[in-house]
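Trainee: Structures follow.
Here, each number is a calculation from the coordinates, and none is a lab measurement. What you see is a predicted model, and the numbers here were worked out from it, not measured in a lab. Cβ atoms are built from the backbone, for glycine too; each structure is taken alone.
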Structure P
Amino acid sequence: MLATATPLLRRFWYPLMPLATLADGPRPFRLLGQDLVLWLDGDGEPAVMEDRCCHRTAKLSKGFYQDGRLACGYHGWEFGRDGRVLRIPQLPPERQNAGRMGSRAYRAAARYGYIWGALEEPLFPIPDFEEEAEGFRRIDEFYEVWNCAGLRVMENSFDNAHFSFVHRASFGDQGHPEPAKLEIEEHPDGFLMLTEVPVRNPEIQKKVLKMESDTTVRSMRGRWYMPFLRKLRIRYPNGLSHSIVTAATPIDDRTSQIVQFVYRNDTEAEAKAEDVIAFDRLVTEEDRDILESTDPDVPLEQAGREYNMPSDRPGVLMRRMLSALLAREGGAPLRASA
């Protein structure tokens, strides 16, 4: 499955960019191979539009904010969040009849400090994370491009067999490579995985866990949301909860915008955000190094292209559920060039 050759992927919400980056002006973003402009109107409401002015095709991301509107940097045409042209500076007030003109607008929302977008009517809503209601603090961690497919990132997130090898420099225990047992509960928009994993507790992690033992156990509650979003809630024996939200927003077939933030039930005084980020950075760099070596074309139907072992159950289920959704919604992948 190549992202840009799979029309169904247009029907999901994706986190695109931190809202704070849009405060001073519009910004470009590419989603599923399509160039977009992201911006905020005068009320702070988010907008996602095609990055082309309907006048002479200049990129609207090179524009600026004007009286709560998006103004094209070429001739100053002003747009509303719905993509309609609201004002043409070169025309007098009595001739401002621009409402019939515009550039295409897409669905936009603001959640969790990010602007989210969907290119077509979404199949499922943006998830609600219970940590918000529970009063957990949120730490924004990573916003960066990885050279790998989103589905590879998601499969890796639920793979209990890679810890001892990919994470041998952080928490993996090579002396016990057997993957932990797991339980899976299917949902219409993904699944819930429950597992307990014994891990090493390196010095950098002891600092943020406030635990001195050299080993510990992670009680993990992982939720996969189709197609490329997960929340992994980790509970430690001392009562600490560390919930990792990771999204792999598909830029194109080979690159994904990685968005990651975490929720914790401790305080800044108990564990500094910079220390939490430092440990998670160590772990994610280990994942990134191996994931960027994988093939971006993930086969939904196995047919011998990739072999499986029992611990691949979550990833195999992801592929089966996406394949079934494609069949049900009539969005079969297009033939893609090599």
Structure Q
Amino acid sequence: MNKRKLGRTGLEVAPIAFGGNVFGWTADEATSHRLLDGFVDAGFALVDTADVYSRWAPGNKGGESEAIIGSWLAKNPAKRDRIVLATKCGMEMAPDAKGLSRAHIVKSVDASLKRLNTDRIDLFQSHRDDKDTPQEETLGTYAELVKTGKLRHIGASNFEAPRLAEALALSKKNGWPRYETLQPHYNLCERALYEGPLEALCLAEGVSCIGYYSLASGFLSGKYRSEADLGKSKRGGGVKKYLTPRGLGILDAVEAAGRAHKATAAQVALAWLIQRKSVAAPIVSATGTAQLAEILAAATLTLDAASVAAIDRASAPAAA
């Protein structure tokens, strides 16, 4: 299994990242620990979470995912050095706790370190752009925190190309740490959101893509073919928009490639992402060990040129 570099960090990861958004939401603590064990024991390393996970779930206030990872590390301290631990701040944790100001970042980093039960965060990401805070303030704060050792590297999520380019230029000008990764919404159904200026910038600057919603909220697993299927999971509501002729055509192409390679639709959809030059590791979640094993198998699947071409045609963005 070939490993991928995360930007210019020197960190190398296997080409699939585990999305911790499910921890404390659709996966309880015991299940989450089993999933983390399975992920790391299979040779994978990048675990992605955020302070806001999973504030949206009834009864939660945010921080649940980080706390579950922290309790797992407390039981498995030797595994800390086997993972690349990534988290984020910037989304609203409370009306007065959001954004990328110096005060909020410093407070958020300390809170995340405590919940994660660790002394450093390998990849700390701006969860979304904050146009009300000067990027100099944000990046300068990160530079201070990297110097203290609390953060090793930084990344961006949900940034548009001009703002990411501006951030990279500021880091270069001032000798600050730069965004080494970009976490965009990216999958076969949502190619236009990333491909184009953002992907071109990442390729030119050596910024690694670690996209989220890699399976389009589960749509690309093939289990949703009609509105009657939407009740199959708590995330089914996010799938309805893909039940279109284009969406079903993408599924047809993915499943055809699956038959040719003796692989599942989810494995093919992930393999397509992994074969993109700019992608280091698509982020994907699982709520059971069997589902995890299926997902991880995508890391060793290589799609033939004909399958890639057919999938490309079916999933081509409407504006292309």
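Trainee: Given structures P, Q, which gives the highest value for volume of the Cα convex hull per residue in Å³?
Mentor: The maximum falls on structure P.
Trainee: For the read-out helix-only ellipticity at 222 nm (-39500 (n - 2.57) for each DSSP H run of 4 or more, over all residues; to 500), a value of -5000 was computed from one structure; give its label from P, Q.
Mentor: Traced to structure P.
Trainee: Upon calculation of distance in nm of label points 7 Å out along Cα→Cβ at positions 116 and 132 from the atomic coordinates, which of the structures P, Q produces 0.8?
Mentor: Clearly, the read-out refers to P.
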